Structure I
Amino acid sequence: MKYQAENAVSSFFYYMWNAWSEEECRTVFKEMYPHFWEKWSLMTDKGVFGASERFYAELTDHYREKLVERAVSLYDGKARRKLPDDSRIRVCSDCGSAEIEIQAWVDVNTNEYHSDVDDDIWCSRCADNVETCSRQSFLEKMQEWWKSNNTEALEYLTGLKTSDFPSANSGQTFAEAADEWWNGKSYDGKRDIYLANN
């Protein structure tokens, strides 16, 4: 990603102040995240102020680059970047992950993209070549699955019990509570539940 140094510095600090969390750590560092989250926790033991600088100083160039790339992808200087609409984000049609890759011809000197090498798309989560769909389509698929669950399945998935709700309205209150539980989940939260039960 091309960016100006000053803008990247602002993006980094706004990211660390506003978005950095254990979930973000997992997103940036993948399977290495427990190590880096522990390192971050040690940096904050000395106080929150200056923790971002101390953490950054402890990283190798490789991991610094990963962190800054994530910061710049979410922040444009002081402003949070507008995320593309779900209909424009491509995900693996099997698991819904956005961690998909395609080979490309790129100019070695300018990093200018020329073309894709082929149509094979690799999903890191599936560890296989896959087809893609829009994130919106995958959300719709998960929503259809959710609506197809019977009361017993919804009790299992949510941990809620129909017996804890008044019997009036033919159990409608349980159904509403279950839907509220589901709708309160993030895309990744819904995806984890969907994949664990399909």
Structure II
Amino acid sequence: MKIIDISQKLHHGTPVWPGDTPYSFQLNWTKEQTGSVNVGQLTMSTHTGTHIDAPYHFDHNGKKVADLPLERFIGPALVVNVSGKTSIGAEDVQHLDLTEISKLLLKTSSWENKSEFPSEITFLQEDLAPYLMQQGVDLIGVDVPSVDPIDSKNLPAHHSIENSHIQILEGIVLDEVEEGIYDLIALPLPLTEADGCPVRAILIDRT
């Protein structure tokens, strides 16, 4: 069994949405102070690095992170290379065999320099989620910070995905991952009030 980490590493300087809370880690207590342990403090946005979006992020009546079913974040995933496309719609995935797949991970390769927040990304079209719901897909993952264009305010893809009862996983790292079927694990913390949550996303290579 081979485990592939598809999470962004979090550190001072991890790019975040312009104006959002930057990532920060500091020791509040040191081993010298306590006599036994170091104790750190994290400060960051709920949408830092590799993360999931809860519907509450863009819908006041949407579910929050702790309300989401955990089985949506575990299961067979298909990684597909869609590099070079401006956007991804239903027609771009209709050739795929999704018979035994519940998660679809899209390798757009449109966020080339991950040390800087991108100004443009490959985004998802509104017709993609309804099609994937019909095929039994319950999670969409992308290697960019959002499923919508960076400057979008009405977030059509987010709302289409929510209406299709599909979960959103953003900011995964697929640079070195080949196309194929894997087992995905990307569990969020049980945050009862949160609109999103960074995750440690991994793929298990079945071969």
Structure III
Amino acid sequence: MEGIPETRELARALQDKGIIPRHVVLLHAADTVLIERNLGKRVDVYTGEVYHTTFDWPSDVGVQRHLKAPDGISEVETTRRLLEYHRNFPGILQSFEKRLKQINADQPCADVFSQVLTHVRAPPRTPAPFSPRILLCGPPGCGKSLQAALLSQKYGIINVCCGQLLREAVANETKLGELIKPYLNSGWPGSRREYV
């Protein structure tokens, strides 16, 4: 699960429904780093692949032509989302403190992934079989989506992108899509989240 819950109330609601992660990873970095990362994001309009102007620029000129800055990543919008994150962070921390591992995301993604794997590989408290439930949380731009994709690939587990599911519901004009469309159009931050 990537980025959800965003508040203590949502964390408690998930726990009440029996959705309790076994491992919680909190990725963190300085706000200036996160703003720079968000401002450099580019998305291939045909494939949806995410690139970065500094860290991951494609060598294929054809791909470069299809790149576009995603909506909602201006400096003002990113700062607003960071302020909201900092306001809600203490409650989320309290909800999962016994399962939590904090990792500095301001380092190469391979190093971050190595630390995430070390935490996820920690032995369970029970020998009973279980389905891995991993919560990735942190501020916008800390690399949650990348780590979710890497974990999904490594373990063959499902990476459910909540934001993608919501956008598909809107695009398919489902009843749920019609209900949530106003929230997505208003830039609701919960539309950009994943679950692993």
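Rule-based calculations on the coordinates, nothing more; no lab input. Note that the structure is predicted; figures quoted are calculated from it, not measured. Cβ atoms are built from the backbone, for glycine too; each structure is taken alone.
Points to keep in mind about this one:
- Of structures I, II, III, the largest value of distance in nm of label points 7 Å out along Cα→Cβ at positions 37 and 165 belongs to II.
- Label whose coordinates, when Rg and Dmax of the Cα atoms in Å, for residues 61-100 alone is calculated, return 16.8, 47 (choices I, II, III): III
- Comparing relative contact order in percent (Cα under 8 Å, 6 or more apart) across structures I, II, III, the highest figure is found for III.
- Given 10.4 for mean count of other Cβ atoms within 10 Å over residues 29-36, calculated: source structure among I, II, III: II
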